[in-house]
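These are the structures, in structure tokens.
Every read-out reported here was derived from the displayed coordinates using simple, explicitly stated rules and does not represent laboratory data. Everything numeric in this text was worked out from a predicted model, so none of it was measured.
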Structure I
Amino acid sequence: MYLQIIGIFGGLVIFLYGLQKTNLNLRQAFGNKLQAWISKISYHHSLSLFFGVFLTFTMQSSTAATSLLVGLINTGMMTLSQGLQILIGTSISTAIATQIITCNIAQYTYFNFIWLWIKIY
């Protein structure tokens, strides 16, 4: 019992430490360039939503994307409104991924394989 509690807290500490180091290294490596790029993306609301979708599909985890966004907001590289716009995009992509997984897509795989084979040749 005690080992499980220690394992949970140890995992949480390692996760938070890794998140802090990631944000610190992002700030040191990119600095103002990343901040300017984020402000360009979040200027258009639809572009920031699509970036949130892309971020979650790329990282395969909305929790990791959210943690990264919280760290970027905490370091001052983006504002809260910019982070919320991207966060809504990550939530949308999580819902899309869940719907794709719950649909029975196995029945379409053979047809898609044949279509792809015809398309290539």
Structure II
Amino acid sequence: MRAPNDYLNDILEQIQRIETFTEPGRDAFLHNDETQYAVILAYVFIGKIAKHLPTALLDAHPQIDWRQIKGFRDFLIHSYHKIKAERVWEAVEDLPHLRVTVEAMQRELQTGKSFEDGERKA
């Protein structure tokens, strides 16, 4: 099993990809199917990764709606035919908050704080 910090690194990698893909801005994103597809896939990964993080770690950071992040992943996978590019862009606009929180989580883990509870949030 991987350590929580490994999963947080994975989330940061996906955040960086989304930031790179969406740098040209909203209009470019809304008019480029390839970029939309890439960003959607990165959000699928983020949601899946979040499902591997210890519940205690997620609970320690309620400023992020982890259930919504995981639910967004499920929506993207199971309701792919209902995806709206505008809704995905809204998630992109919230990305800085997620980055700040994940970086804070990493700092906590680096100071030796333990969040291993063996449980996972669905």
Structure III
Amino acid sequence: MQLMILMTVVVALNVCGHVFLKVGMNQVGEMGMRPLYEFGLASISNVFVLMGLTGYVTSVAGYIVVLSKTDLSVAYPILMSTGYALVVLVSFIFLKEPFGTLKWLGIVMIIAGVMLVSFRG
């Protein structure tokens, strides 16, 4: 039970990290629109980019703990695929990114795959 809670926290931190990075980079703008040093300074001084990096790095630390408690063949597929599915859903809901039938089908297949991998046997 503790492992599942830890895995849930790791996925949540990872998803939040990626979403905050995207929000921050939307504010910073595209690379190439200004000199590289200005782009770098704008990126590392953006609060959302910093929150995103913090969430992502913290999720990696949690992932290390998860790996100490379970098999890589269980942890990696569950954490990464769940994270991917949630990033797609959160991007659709909060960032208004496009989300069509093929993405829905992909999410369903990912969830089915996670369920299959999570069964020990």
Any idea which of I, II, III comes out highest on percent of Cα pairs over 26 Å apart? I
33 is what came out when relative contact order in percent (Cα under 8 Å, 6 or more apart) was calculated for one structure; which of I, II, III is it? III
